[in-house]
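Following are the structures in question.
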Structure I
Amino acid sequence: MNDSPSTRRFAVVGNPVKHSRSPAIHEAFGRQTGIPLRYGLLESPLDGFARSVDGFFAEGGWGLNVTVPFKEEAHALCGTGLSERARLAGAVNTLWMQDGGLRGCNTDGVGLLADIARQGIDVAGKRVLLIGAGGAAKGVLFPLLEAGCARLRIVNRSAGRAQGLKDHLDAQLAEHAGKVSAGALDRAEGEWDIVINATSSSLAGEAPAIAGARYAPGALAYDMMYGPHPTPFLVQARAAGAGHVADGLGMLVEQAAEAFFIWNGVRPDAGPVLAHLRSRMQGR
């Protein structure tokens, strides 16, 4: 298919990317907003990310989404062209060119907060348990704090990595340091209003072995992973007394909507796209 001169070209870059739902999401946003675009898959060699990015933009590309394992490399590649969200997160999932320079942002936290709000829950004043200390956790830590959560505890299989994430926060946003604590998975004790699984344990068919955590009445359990059936973490959470459960498909669509807005200056409606994706995933 030949593109018209007005067609904007986007892609998701990662390794692997064949599984990505981003093309379907952004093409739906394009139809919804009337913006002509083409969205592709760019599988980059593990040792060739910078070349892949340079080549895409040199050929007239408009914007890139970045997925594993390149989010931290994308952060380094942007140099001084980072948004505040990306600078704080230490990771980039959205790239574009502006004034001749590469720009980067992280939309994961915006996506998570928007989807939590979709569940009818306000993060402000809530006690939050964040499971995991990798790139997914880094992307949402600061937005959760800036949304006004009352307390945030980071737990991880490696207590050292959890503490490292807290140390990063202390250095970047000292005013929030008193709200945050860190420890190993078996030190998740306390009662929590929101429990977020930012690990990939559900992909392995497992739930994280958090010990001592209790769900407050009406609490939300949120898994960043998703699938046609409840994830192992969400099954565990229901059994442990969570009042609400949600997977990460909504976060995926909402973070894409924020990237679309950054690139095109138009904010799409994520709701219909999410409903369509959910229906297809469940075979309806």
Structure II
Amino acid sequence: MANLKELRGRIKSVSSIAQITGAMEMVASMKLRKVQSKAQSFAPYTAEIRDMIQRVAAKVASEEDVPLFTQREVKTVGFFLISSDRGLCGSYNSNLLMALQKRIDALKAEGKTVKFWVYGRKGYTWLTRRGYEVEQFFAEPALDKADFSAGKLAAQALVEAFSSGAVDEIRLHTTRFVSMAKFVPTEQPFLPIRTIGVGEDAGDNNYELDFLIEPDASTVFNALMPRYLETVIFDAMLQSLTSEHASRRMAMKGATDAAGRMTKDLKKIYNRARQESITKELLDIVGGASAVS
């Protein structure tokens, strides 16, 4: 059993760690509320621009008039990965990157090439350590300070890569926020666009337009699409950041609770050792007194 001095040192150390993790939990909770509010307020804008896109899409003659809808044989797949810049957020990054690794293995088994665009230092480090080449790493601004302009730059880089033929398909690999205790690694198609029908393929999206289109539907549609893609990217960034803060809050709460239990157990051991020491000293005193008498 450790002596009393060592036990006091361990109790002090664990208590200090509990204070730090408790403070980090509070900071993560504050950031979570702020980002979650931002994501919720951004949702109506995303829904509105998507609705407008769908209404105009029904008036476009064919997919040939909208290059971002053009589907070609997929030989190279690009991934836009959003991870965290910092650790101490539980299994947030590990779950995300484990799902990405499985997807990479499946694509390589099919003989396809993969390329990466990354937001977040953890994802960039993970890829470079495994020998993957990152086409572009968005280092500034940091994800927790990124605004819509950062999403716009990322979307422009992805659109340029697809339009130039550098990749035949681009997919977003991010984390979707479901609840305070649930955030799911998600992969969704980005380019070419398949979630919106064009012309006759619009189907149920064939809304009656309540506004005039000038000069023509295809021109307006091609002008709106980059704005729509920027909102998709920024929404994914907000969802990932919200998930990161929620995961960090849970991890820090777990660490604080574990430190509290450890402190309690150490204090029990300390009290037992202290009682044994006192008992031993009393026995020595009583034995010495008996020997003198």
Structure III
Amino acid sequence: MKPLLEKVTPLPGESWAVLNRRLDDGIPFQWHHHPEYELTLTLNSRGQRFIGDHIGAYDDGDLVLIGPNLPHTWASREKLDPSQPHVALVMWFLPEWAAPLGGLYAELGGIRRLLERAAAGLRFSAAAAKDARPLIGALFRADPADRLIHLLAVLNGLAADGAATPLATTAAAPAAPADRSRIDRVLDHIHRHYDEGVTLTGLADIAALSPSGLQRLFRRHTGTTLSSYVMRLRIGQACALLSAGDRPIRLIAADVGYDSLANFNRQFRALKGMTPRDYRRRFAR
């Protein structure tokens, strides 16, 4: 599936957009991007989120703010309550909408700094997400004028979350439409096939570029190399599998695309500063 340049259209008389997404069958993998910031609260759902080169597990109450044009998606694994749908409460607003906040209103300078931190994606702490949850629920029940006030209150509260953690390695780089299409095709293919093995030649064909041209475009857009990006995806997926059960490590290594257990262990240690076994033990504690 081609990654989507999602078109977000606010309702008449509103300057930003919301969506109460409720899915019985699950949240599907739909790799996409858009020029808006996106704040998403996920409820009654467990699975994985993919944001730039980040792969991580999410659970009920997961709250994430994503910067403009950063490719992302969620993919659910199960519901907490099987009788209720997966729920994603989504709020979108353009950088142009948010830019004047800190400049015109000194009291809202924290929101401006929050958005700067969120350029590469930001996951909020469990405590901050818990505090924001009723405000976001009220936001979705409010009329447009009150909804705006609720959004500012939510963002202002989240700006004080010193425990929020960054997600992707880098923010999305601005790109011309042709480059944007090329890099999206490449990223979509990598995210779908990194566990099977991807080659520079194959990705260059997908991008309709020479291998050296693709390498330059990829580094300019992501701030890293193709090989490093793929390694981070594989190790991120391995972390999710290690923390989710007791599947043997050698099988997890194979699941995420490593033919050599020794190479998997070496790259895991280089990225995480510990062995896969130590990671599992630490997570269990």
Fill in the blank from the handout: Candidates I, II, III; mean count of other Cβ atoms within 10 Å over residues 79-86 computed = 16.4; producing structure is I
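Could you figure out which one of I, II, III the value 2.9 for distance in nm of label points 7 Å out along Cα→Cβ at positions 47 and 191 was computed from?
Values: I: 5.6; II: 2.9; III: 1.2.
Attributed to the structure labelled II.
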Problem - Structure (I, II, III) behind the derived value -21500 of helix-only ellipticity at 222 nm (-39500 (n - 2.57) for each DSSP H run of 4 or more, over all residues; to 500) - result: II
Completion exercise
Working back from 46 (percent of Cα pairs over 25 Å apart, computed), options I, II, III, answer is structure I
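Values in this text are rule-based calculations from the coordinates and carry no lab data. Since this is a predicted model, take the numbers as computed values, not measurements. Cβ atoms are built from the backbone, for glycine too; each structure is taken alone.
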